[in-house]
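**Q** What follows is a set of structures to go through.
Any read-out appearing in this document is the output of simple, stated calculations on the displayed coordinates, not a laboratory observation. For clarity, every value in this text was computed on a predicted model and none was experimentally measured. Cβ atoms are built from the backbone, for glycine too; each structure is taken alone.
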Structure I
Amino acid sequence: MSESGGPPSGKNDAPGGDPATAARGPGGGLLMGRFFGVPIYVAPSWFLIAALITWVFGDQLDTVLPELGRARYLVSLFFAVAFYGSVLVHELAHTVAALRFKLPVRRIQLQFFGGISEIEKESDSPGREFVLAFVGPLLSLVLAGVFFGGMQLVESGTVPGVLLAGLMISNLIVAIFNFLPGLPLDGGRMLRAVVWKISGRAMTGTVAAAWVGRALALAVLVGLPMLSYGRDDSSSGVDSLTDALLAAILAAIIWTGAGNSLRMARLRERLPALRARTLTRRAVPVASDTPLSEALRRANEAGARALVVVDGHGDPTALVRESAIVTTPEHRRPWVAVGGLAQDLTPGMRVSAELTGEDLLDRLRATPSTEYLVVEPTGEIYGVLSTSDVEKAFIAAMSRP
């Protein structure tokens, strides 16, 4: 599976600090390496599924290769690692395609039910969307073929033969599952691309694929437990319970993923309403040695809500922080110069008044700050953009039905 887009967030990797903390990453798990600069994490939940696979596959090996004894669990652990290596190849295929289309990838994460490639932007065409989704399950099919070919080179009933057969079957299942035409699966993104191409609207494709995803969730919830019915072995009751639990978890993941995809698509439709020009506060220029009380008087007369510190040539050099103004007692404002309350401007704090939607959010995320200087294309000062105003507008867009 791959995951794309989403609201802005802080950087995942902070410089310095404890190396162990940096290796884990906020919410990412253990950092295992990088691929073309994209960090690859293993979530803590992976160790749970690895243990489960080791136990289940080890019990199966006991019936096929009883001579292994307890060593079967070492073989089974190798299978679990090799299987998730195949899942990683699946995700790397998404990453390569995304980077080829110049779409930034935040990270790859291996977790309980597979892997996720967190792609930060949406494809700009249905063709690219289709290719981006298709390459993952395609690589899983290729791996299944490679493992099938390997089976022809070894004897069946041996450790290599059993491992290759297990990897062939598991990759085939991964490919088939991801080809199912419902979000958040790769097949759902392919369906979204097809409907997008036919209708001409990305949102129409998302709605169709999301609702098919919800239908798939219900089918999994009902259908998977039915596979255990009719078994006459003594463990059928345990197997039925396991199948029902697995079905409920899978159905919940698919249903939630489909809903999230639909919600984010609706949000992206509304993002163009976030315009730097309309969210910017009017500002007045002041010299750095201007008393705060005098600067606020000028701002009130001009109907402005922000202060920009300028040099002798009228060029902006700093922004007076709103938080610093609020925390300065009124009786001290005549004696406090605005320069002492200002934050020096950096290149990243200059924002074009023409920025809108995701471009605006990407620019703010690249240089975190509380205020930004908004300038016209000619370089003239337009005003000051407060992060709090952007957050309020973003939340308002999310809360709209």
Structure II
Amino acid sequence: MADIKPDETTDFSGKARIEGSVNNARILIVDDMALMRQMIGMCLIRGGLENIHYASDGDEALTAIEENPPDLVVLDLNMPRVSGYEVCRKLRADERFKDLPILVQSASETPEERVEVFKAGATDFVSKPINQPELQARVRMHLENRFLITSLTDFMEGMKRELVLAREMQESLLPETITISEMEEQCGIVIENYYQACFELGGDLWGCWMLPEDKIGVFVLDISGHGVGAALNTFRIHATMARFKWSMQDPATFLTDLSRALKPHFALGQFATMFYYTLNYKTGDIVYAGAGAPRPMIVSDKSVRLLDSTGMPIGIVKKPDYINHEDRLEKDETLFCYSDVLVEAVQPDGSFLGEDGLVKWVEKIVSSGERKSLVSKLLWRFFDGQAESLPDDLTAVAVHRHGPDHDE
């Protein structure tokens, strides 16, 4: 393939495209004096503007605009039947023409008239007699602005569509409802979960899977940063997990494998905090390892105890020293994992809830006999004191164990 070298005929900025749009823009000149219409039209044609149309009064102009909307109007103020003021007002009252550039021309330049012109909705004011260079410059400026805004609007709409697709793809990484239901039925558990990105795309992720020897694996992770960059890293880490199925039964080894694989691909300052555990759904035995995630809780109807999630975040070093810990999830207990926005979001009084505050919330919920709806009750209270948008992504996952029917 031949190399492409920028030169005067190569335009990568879109400037030539905008210039072409300006030259071909549909311009409507409205004036009750035929000679003035022709003078303005000739002035614009000499300035390289090619698509010129005319209307002899305000009523004819409104009809022409309705039938074939122009890109810009050059409008005389003082006309019989329908004045330039009335044309401006009617156009601005119509949503379709609220952004249409209207250049008003008048022989009078009193401050009072200028105020009235702009109140009526004019975009700019040009004086009579017409100054040819000034008119050409003003018309081109407003057309360029119009096409640049249109281009930017189209770009933003395209980006919104792309972000919606990306968000749908990201949400597809989360466990499917049918997968969760099958796991619940087989393992004698209930998985209560919630996920919300603070922007169009997020950096949180959680997942679960079946393992041999009557076990399941569950993880919750939080990628540093927000938006597109964080979302791309969630795709990266999700794809990387699939490479290490053999180590999923050993949480410390699994986290080590992930960190070693991701370190070369994470830029400086990028990392992921993570908590991963395996649960033997028959015995309740838990093996877990942490990578700097918030401390999970084992919750019973009587108490709350915190697990050790300390450890180097994933992606910072190639050989982190992760350690396996062991515990037990008894029947009628819950293992609750969450992202740090729960403890770091500002409360209505300006304070942070913190880990101690969250534990107190959980204790109050379980003391009222609502442990099995812990996530929904907790988040109802959390959002009751939050602004509409969160400062960070939010993930909450609770595994409630009640034991399968064939357990004993």
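**Q** Among the shown structures I, II, from which was the value 27.7, 90 of Rg and Dmax of the Cα atoms in Å calculated?
**A** For Rg and Dmax of the Cα atoms in Å, the value 27.7, 90 is produced by structure I.
**Q** Okay, next question. Hey, FRET efficiency 1/(1 + (r/R0)^6) of positions 79 and 183 (r between Cβ atoms, R0 = 30 Å, to 0.05) derived from one of I, II reads 0.50; which structure?
**A** I
**Q** Out of I, II, choose the structure whose coordinates give distance in nm of label points 7 Å out along Cα→Cβ at positions 31 and 271 equal to 7.0 when calculated.
**A** Traced to structure II.
**Q** Quick one: mean count of other Cβ atoms within 10 Å over residues 63-70 came out at 14.4 when computed from one of I, II, so which one is it? Could the numbers behind the result be given before it?
**A** Numbers: I: 11.1; II: 14.4.
Source structure for this number: II.
**Q** Figure out for me which of the structures I, II the number 0.10 belongs to, where FRET efficiency 1/(1 + (r/R0)^6) of positions 215 and 359 (r between Cβ atoms, R0 = 25 Å, to 0.05) was derived from the coordinates.
**A** Derived from the structure labelled I.
**Q** Which of the displayed structures (I, II) returns the greatest value of distance in nm of label points 7 Å out along Cα→Cβ at positions 247 and 391 on calculation?
**A** I
**Q** Separate question: Given a computed value of -18500 for helix-only ellipticity at 222 nm (-39500 (n - 2.57) for each DSSP H run of 4 or more, over all residues; to 500), which structure among I, II does it belong to?
**A** I
**Q** Separate question: For mean count of other Cβ atoms within 10 Å over residues 87-94, which structure out of I, II has the highest calculated value?
**A** Checked I, II; max of mean count of other Cβ atoms within 10 Å over residues 87-94 sits with I.
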